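Trainee: Next up: some structures, all given as structure tokens.
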Structure I
Amino acid sequence: MVRNTPLLTASSYASMFFLGVGTAIIGAASGNIGLSPHQTGLLVSAQNVGFILAVLIAGALADSAQKPRLLAAGSFILSVSFFLYYLWRPYGLNLLIMFFIGAGIGTYEGVADAMLLDLHEKRQALFISINHFFVTFGCLAITLYLLFLQMDWRRSLIQSAAVVLVLAVIYAFSRAGNGRPGSATLRDRLAFLKTQAVLALFLALATIGVGIELGLTALLTGFLMSLRGYNQVGSKLGLILLLCGVAAGRMILGLISARGRILGLIVALYAAAAVFSSILFFADLSVLLTGIVLFILGMTVSSLLPLLITLTGIIYRDMSGTALGIVKLGVPLGGILIPFVLSLIARYSSFRLSLIVFPALALTGCLLLAAGRKLIGSRLQEASRRGSP
């Protein structure tokens, strides 16, 4: 077993790339497979169930086990699942395979960030932001690969399975520190974390941040076509501009987010998301201004989750895996609850009215941070006294 920080860091980035691939592959390939909307929805549900279970279990184990070994197991599960996905036609079998794809990417989500917090003593926000940049990159890459290049989706999954299997081998022969595990058992850690109001606050903020990001990507093309008169190509270019803003924001904001600025930066990002989502949806913009606002809006939502993850890792360094697993429940919760609320409003009122949810959520994030700022600050001071880097 060897510890190679650059190799493990690069492997983490590759893992998050394939997390993005695994997240986007259902929507990108559903038309090629011939799935109905109902079948696609059930596949997404199965994936989310696997994700939730894996992110909790792997995150909890990460505080006591070698993180690369957990990532090796997740990589092996994901590699086999990628290879088997719609290798055979029975829908029930592929529903089970999609559950395991969710479990594989959930393991990545539950462990990779915690490993980076162990590997890097300084500029942790930068490494976490870059890690999540690769999630966006993976989503964008597989979408472009399948939709615009019209490539064989099965071949792309087989290629992905081969690379993920290589990652499993790298992780299997690597080691990394386990942070600063104490003698507390999992039950003791969970009992302690249940008393932490700041952790519940971070979960709510993560749910809101992820819900805004995923809701935007899900509804943007429909908004541009139905309410702004864009054609298919124009609406897809708008989505690409938004995703490019997300990718750029994760790089740029990661560079400027020194620890002392993280909390203030999160507040500023929620406020900016409220402003620019309102401008996008309710102002009469030219095509050029729409593109600029889309890019800036992508930047504002880009680092909400990575910066919350960094704060959680700093405050709960002794049990970062378990704490991050709880906060990252906001990923499936935001991806399920917010689009559901949007669909209800659109169905019983109007699509245009449903769009007010985005600035309302961003303002809610600002209010939650304002209410909890003193509590978060005190937890950061406690972490600093304990000698967290």
Structure II
Amino acid sequence: MDVVGRTISQVKGDPGLSYSARDKYGLGVLVDPDSWRNQWPIDARPVSFQKAQFASRAALDFRRRPLSSAEEDAYVRATLEDEVAARASIFVPPYHVAGGPDCPIRGLDLRLARRTVARVRALRLNEPRSSERFPRPGEVFVCVCLRADELLDAAARYMLAHLYGQIDADGYLVKVAGLSEHAPDSHVRAVADFAFTLKLLSGRRVVTVGGKNLAYALVAAGLDAAMLGIGEGEMFSPGARAGGGGTRPVYCSAILRSVQTYGVATGAIFRSEILFARYPCDCGHHRQGRAPEGQRERKLHTLSERLGDFNTAASWTETEARQRLANRLATANGVANATGYPQLPDTFLAVAEQAELTRKRWRRSGEQLS
């Protein structure tokens, strides 16, 4: 997708990037309101999040104190106003960390999603503006936010996919707490089954949010895109204290993961130097055969390398995805073995296997109905 994804905190901290994306490069902008942060205390939120109109002044407990209909409308209105001001072309309704289909917070999120779709259409935000240099129609992507164990029950995850599939949205974001390539196999398969069931049921685009390196497998298996950063810090971890700093890892396509090239133990830096020397990249943003140096080189290298890997994976057909992914993992593991890095976990292939199983089940159910 030719879209830049930004959280509301990033937008409030640096509003200029959205304008450049829309007006200079003709890209779309998806603004993730990160409204789940309203469920957490203020001191656990990024400072810039509190600049949003819809940011609450205290932690909200929707189970004890549900929102009234008027409050739901006001919540949607304030969120959309912030997203419009941020030059969004993809609007995301307010959402929260919620449970399965019977959870009252899930019911709230579904209502907020329907209200957002209706308001976007009423305000004609879905229509391209001829006054813009690169007119784009506005879209609504509804976020399904939950913990992986809420998807372990097959009936519950199918019902959840059915409920969201009935919303007249343009696409979906699937945001699962704690999801990464190191998550339990049962969690990974449940998430993959839900995401692909939602895609098949709705016939719309599904984008994974976070998931660390597992996002690569989800896109390779057939999801439309992934919303992630340029380092390793893309795992959705609600409850973790917001903060920054630390060393920024550098992505290496040869082993399908990021590595530390500075600011850590000497042994780790030496190993990364060997990795880039033996398996040089041709990104053009730094000296070939050397790891990128400095913030600019690291960012440009990682961005171009990850985009290249994801675009290649997205081009694979459903019938070839599993085998191509297996071949890619075998190559990466060979490089890892030769340079002292651990093997990639089996969850990468579990995603592709589950995607095939979900599609087969879908085709069988279609044949039975016909």
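Trainee: In terms of relative contact order in percent (Cα under 8 Å, 6 or more apart), which of structures I, II is highest?
Mentor: Result for relative contact order in percent (Cα under 8 Å, 6 or more apart) over I, II: largest is I.
Trainee: Still on this structure: Looking at Rg/Rh (Cα atoms, Kirkwood Rh), for residues 35-90 alone, point out which structure of I, II has the largest value. Don't jump to the answer; show the numbers that get you there.
Mentor: On the way: I: 1.08; II: 0.98.
Once Rg/Rh (Cα atoms, Kirkwood Rh), for residues 35-90 alone is tallied for I, II, the winner is I.
Trainee: If Cα extents along the principal axes in Å computes to 59, 51, 34, which of I, II did it come from?
Mentor: Details: I: 59, 51, 34; II: 61, 52, 43.
So the calculation was done on I.
Trainee: Comparing I, II, where is distance in nm of label points 7 Å out along Cα→Cβ at positions 43 and 251 highest? Can you show the working numbers first?
Mentor: On the way: I: 3.1; II: 3.6.
Max of distance in nm of label points 7 Å out along Cα→Cβ at positions 43 and 251: II.
Trainee: Tell me which structure, out of I, II, gives 1.7 once distance in nm of label points 7 Å out along Cα→Cβ at positions 75 and 331 is calculated.
Mentor: Values: I: 1.7; II: 4.7.
This value belongs to structure I.
Trainee: One of I, II was used to compute distance in nm of label points 7 Å out along Cα→Cβ at positions 291 and 323, and the result was 3.7. Which label is that? Write down the numbers at each step before the final one.
Mentor: Details: I: 4.3; II: 3.7.
Attributed to the structure labelled II.
Trainee: Can you spot which of I, II the value -27500 was calculated from, given it is helix-only ellipticity at 222 nm (-39500 (n - 2.57) for each DSSP H run of 4 or more, over all residues; to 500)? Before the final figure, lay out the partial values.
Mentor: Numbers: I: -27500; II: -15000.
Clearly, the read-out refers to I.
Readers should treat all values here as calculations from the given coordinates under stated rules, not as data from a laboratory. For clarity, every value in this text was computed on a predicted model and none was experimentally measured. Cβ atoms are built from the backbone, for glycine too; each structure is taken alone.
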